[in-house]
Structure I
Amino acid sequence: MQRFGRYLPFILFAGITLFIFRSYFSKGLVPFPGNLLSGYYAPWSHYRPPDYPNGPAFKPMGFDNLRIYYPLRSLAVGQLKDGRLPLWNPYNFSGNTLLATYQSAVFHPMSFLFFLLPQIDAWSVIVILQPLLTCWFTYLFLRRFLPVRSGIFGAVVFALSGFMIVWWEESFMAGYSALVLPLALFAFEKWREEGSRRWLVLLTGAFVWSILSGWFQMTFYLTAALTAWAVYRSRMRGFIIAAGCFMLSVFLCGIHLVPAFEAYRESARGTTDARFLFDGYLLKPEHLVTFLVPDYFGSPATYTYFGNGFYYERVVWFGIIPLMLALYELVRWKSLARKERFFGIMFLVCLSLGLSLPTTFFLLYQLKLPLLSVIIPSRIFYLSTFAGVVLSAFGMERFLRERRIEDVLITYAIFGTALTVAWYVPVTMVREFTGRMVEAEIMTRSLMIPTVSFGIGLFSMWLYANLKRFTPLLYGILLLVTVAGSLVFANKYLYFSERRFIYPETPVMEKIREMAGFNRFWSFGRGYTIENNFATMHRLQSPEGYDSFYIRRYGELLHAAANGGQYSAEIPRADALIPQAEHIGSVPENHYRWRLLNLLGVKYIAGATSPLPEFAAADPDPALLQPVWRDREYSIWENREALPRAYLVGEVRNITGDQKILDFLFDPNTDLRKQAVLEGYGGMGSGSGGTAEITRFEPNDVTVSTVATQGSILILSDAYYPGWRAEVDGKPTKLYRANYAFRGVEVPAGTHTVTFLYRPVAWTIGLALSGTGILLSGVTLYLYSRRRRDPRSRYV
């Protein structure tokens, strides 16, 4: 029986996890937005299955899982299975980094599951394990200070907090960067108590786990919180341990971090002004009402959200009873222990840094601090949530032991007032003064469950404080009400889909794959545009893309086409798009779009077979766009003026200045088939062309055969990026940046084989750093063990 009690917390945590994801085990549904894909995104929304004539029902969440994480994971795992390092993605952005995008999380410890299970099942298991691991790690930390009951309460509350729930399925692997914070704190506390090196290994492992999960912002917050805690608990000694373990983890993760740093440097993230993030994501003080009522401004899961920004970026709720207990703890500020005060300060400071206050705007944006000035500021609620949960666990234990009725009354007076105001707004102000009946109804309905929870908590705590007995019963009621509220929130928010809706084949995608080969395709039209990153999933070549890290130079070229040929450093942070067209007849009408499509080698263009009446137009000139396929939904045209993917030119210009290069490329008098710009080129100025043919195409290697009567320049319209090099007949040659963002190589007359190889120096440096990290780990552990054995050491 004693052994059963020992494992009871884990059994409880597992039971809650299984209940939340019961649809996976009982119905075969998967925690993946497949319904969203089939019901919302083209082309799937136009090829609906017979049993869903209007498309499957879906919740509008998980967009990035469809557009980024699942396609990248599919590509990375596929390359690893083929025995290649997943360094490069040739399918979007005319080529982009893969491993270096950071959020691809190629080396995450859980990635081994993708080699044992089908991709969707490995994905599902990784999603499902998040609440279980969060519970367990939080419980381990809280048990250093609290008994089992309060440890269980805090663990469940953090795992089922609003912040954690919304990120389980929002961004794959992101939650894993965050959930190891309590594990890192536990490891530090165990080291502080025992001084054993195994706890330093665990602390370093927690840092490594967070870094390799691919969400650096959470790793930054975790590191800041752990370092602050270490200094607070052990002053300089704690700082040395925290900083040392973190730096060691940076070395160990060199293969992940160094390529990512290079990708960040080459991306638009460091140059684009991020003020819009602070204007849009810092929370107005009135949003604090969602501490009590998470869906006060509606929920995207029910299509009722009318708040600003994205819902999942603004969640501060972790349960009304836990919040009451945290406030109950704060009321006793003068009697709190140092460790409790730490979390109280952490809660208040991190909460204030996420609010739209003049001080916050000044500190996070106007000072232009590295990293802090370019990240979404509201994600710091991760730390305020964790700190609030820890306070609630301490508050639970304090209340069960002390039962101070005056503090209960103060707590409930504050909450009662807040709930009264929350009810007053929709019932009185909204209905009588603004007439916004829909919003008022949403607010009113969202208040029901929190008000009932508040009432149950009020009655239970008041009864317990007066009767001074029934401790297990009260604890059970408070835990049950808390868990029930979180399960309701999770059941409303989380999505599940049928497996058949995971990127099913469609006629138009099959036909493009059949015809395109190495050529690129593009789509257009309202409701018919094929989302840019789906090309990666289907191994098709697309000039567009969506990713946090994409090549800034390439983005500038595409943005110039939308900007009338004018250069701008202020380009979209994540999207590289070709200006859209309304109908096929208008595609060549925009000079800049047409020049860009031809320059990028977009040979096939897909659009609606039967456009809407207002977009009806005469067929385009068949000399420009030749129809080659159609069905009831889509038509495909061949672009007769598209440049080949690889071609030879004889006339070379060495032009300096971004705008001057753009002017040359978009000049209608420039013959792009014969002329090219090579930056830094000092060779011949004119000559003749020849023929070029791609004979081998792999993500990290491209081979082209060339035949020329005179020396020429081979242009490959794939994105130029550090790490690519070229060989002619096996001998290294200089690789130039051509036509603003592509690759160019000088080839002599005759028949030759040109090979483009992606061998990034950043990867080599990262590999060396990781090897150094392994060596340093061994040396550090050895020296630390010897120092512990020295009786004169003060670090024992």
Structure II
Amino acid sequence: MTAHWQQLLDEMLTPGAPTRGLELMGEAWSGKTRRLDELTRRATGTGWQVGRSRPDRLQHSAPFGLFLDALDDLVTEAGPRLRERLTEDEQQRLAVLFPSMSHLAPGDRPDRDLYRECRAVRSLVGHLADDCGLLIVLDDLHRADADSLDLLGYLLERPLTAPVMIAVAHRPRQLGYRTRAVLAEAAARGLTRRVELGGCEDAELAALVPDGLDDGARRSLLRRSGGNPGLLLALAEMEPASPSGLPSVPAQPSARAAAAALDDFQLLGPAGRAMVGAAAVLGDTFGLRIAVEVSQLDEAEARTGLDEALAEDLVRPVGDGPDFRFRDPVVRAVAYHSAGRGWRSGAHARAAAALRIHQGPAELRAQQLLHTVEVADDDDVQALVDAAEDTVFHDPGAALRWARHALRPVVTADPLLRARAQSVQGRALLHEAEFEESAAAFQRLLAPGAGLPVALRAEVVSSYAQVQRMLGRHEAARELLREEIARSDAAGADAGAAAGAVAGAALCGSACAAHCDRAAAADPGSVSRCGRLRLAMTALVLEAGGQWGSADRAALTVLADAAGHPAHPTALVALAATEAQFGRSSDAAEHTVRAAELIDSLADEDLAAHLEAVQWLVGAELFLGRTREAEAHAERATALARRFGQRHLLAGLLAGLGHTRLRLGLLPEALACADEAEEASLASGSSRPPAHVTVLREELDLLHGIVRPATPVPEAPQPMLPELSGREREISVLVSRGHTNQRIAHFLELSPKTVETYLARIFKKLGVCSRAEVAAMVGRAAPQPQPQPQPHPQPHPQPHETVPSGRPVR
């Protein structure tokens, strides 16, 4: 509780205080009940009598149900002394209302008279408060019965001289206009204090976030809670939402959160429940027309049900149109899971059919198809594949689910659709850093006889080359791209006569670019395909060195000048980075300025497809001495990689951020980036960290005076302990030779924390629990190991410029 709140309680509970009421206003989950609990404890501790109530369905069957529930126990405790103080008419009126006073009027009961009943209850409240003061706490006032609201107005308009305080809590959206006016008038007269509970301060809210969440999950939780502390805790008990906000089935809420939210469903009729159930199937936001079809109600019933949901603040309008949204994700989760599984299955099928007819968003339709009994035809598969392709950069997990659903054995689809589904499946696995599984998917697509269309094959090859880069198999990626570029050059009829000309080394500069322009006019797709392959080769050169010639520059120049082309931003950045890699400052500066302006102009959702290019841009800006600009770009790209689940780029982006902070003299921050980059690389399953990560760690170690060993790092022979990765075998051998974690970290250019993580994986794979057992197993598997250093592959000499291998742009 804040100091202001504590001071308010002290003032209100002081004997003789002029303020006799408290009004707490706030959204659901905002902490109103928690504050009433504190008030109740404080009042009880200082000798006040407390009567407390909150509405339920039973109270609506009795007049003044909210007050009866709050006061009946106190009336019972007061006993006979009340009879001496109440008039005969008051006794008769109260005997009708309070079960504990029914014996006071055993005969005929008077007819109902609201005014006289309010007078009688007011008199009763005054007598109950005579001795030590009375606090009446009324929670969830917006659900109270009409008589209770009338009585509250009567008590506020005619305050008692006895020490009586009334504390109420409500949601202003759901409170009637008359009661709102009565409360406002009481506050204006100084009879009550009004407290509006808004969002918590950032620091207070952050303290409520459970431990163990990564930064992305923490930020998502804070953003979705909207500053509401109770909602944050309820969301924390559910599974994380989709990072991109794509439609998804809500997670099962906790029993506590479900019970609290279900209170808001009590007054819904059958139409209201059908409408909120249909809306929950569609998403956090929904359109009225589709929801009506899913609910199976006629239009009049559906509108009645919608009005019920609006009255209970379960849903709210979005602007002035026909779209609505749930009040919060917990309400949607409760609405969804409170419906039967069979009903939900049918609702998803109806939603998919309605979205198909009305040409709804592909992502929403794909989400419905995930939960239907069967995928009907190629049109459904097309929706799944389109949705996966549209979202692979923003939510790889969702894209992977949709692609796999389209590839189920029970689904018969057009071969091209299946190939597209396999392709996007491989890309989603790549983005989730599942490199080996991604490589297997692409290998199946590139198998002899696969018969891929030329454009799709270029996309698959480029993506497969990226997987090979991520796995450190640079020469395999280089050979793959060389063969595909040669194949593209030879396929003049399919790829267009200009594609071979683009690849020709004889053309360069403006002449080659002009030739590409003519080719684009004749066959735009051919240049795009060739440019995609050349762009993939450039990415490899920037990472691992190698030849980069005039044909590569020409193809990239065409794409860099093709505003609106999907590869335009990446190609422009690639030109800047390669010029910087070759040390051509003037050309690098020109391209870098253009590239930075373009990158900065892109919205986050658009930049998601070009995050690796931002890593190259950071290197170019560091080369040009634009360190602050590089830091800003690295920070943004790193945050987006986390937000959009692009785990495959996280290590490289963190390394770039670490380089910028090292340049700025922020050594602790640079060290933190290096550690996190190594952990991200380890989590992705890579056998070695990317070159950028290794170089960053090397430079940081030099600053700390750490000397690297002159001898090569020992590596266990491949046949030994085959269940371990190459890096794990290296560490196992060093452990067997008695090296400490610190020393192993120095040898392998890792952080000690990363070595600890590797060791945990080694222990689990080998089924051991000590370093001695690891050493014993190494000894048994290879009694006299003879680890040999791995030679670095050298590029074949060619008449092109060659980028040195193993060092990033600095």
Label whose coordinates, when P(r) over Cα pairs in 10 Å bins from 0, in percent, for residues 289-736 alone is calculated, return 4, 15, 19, 17, 14, 13, 10, 6, 2, 0, 0 (choices I, II): I
Structure (I, II) behind the derived value 22.4 of mean count of other Cβ atoms within 10 Å over residues 257-264: I
For 4.2 (distance in nm of label points 7 Å out along Cα→Cβ at positions 105 and 649, calculated) the corresponding structure among I, II: I
Structure from which -19000 was derived, helix-only ellipticity at 222 nm (-39500 (n - 2.57) for each DSSP H run of 4 or more, over all residues; to 500), options I, II: II
Structure responsible for -0.56, -0.85, -0.98, with log10 I(q)/I(0) by the Debye sum over Cα atoms at q = 0.06, 0.08, 0.09 Å⁻¹ calculated and labels I, II on offer: II
When mean count of other Cβ atoms within 10 Å over residues 249-256 is computed for each of I, II, the largest belongs to: I
Among I, II, which structure scores highest (criterion: relative contact order in percent (Cα under 8 Å, 6 or more apart)): I
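Throughout, read-outs are computed from the coordinates displayed, never taken from laboratory work. Bear in mind the structure is a predicted one, so any value in this text is a computation, not a measurement. Cβ atoms are built from the backbone, for glycine too; each structure is taken alone.
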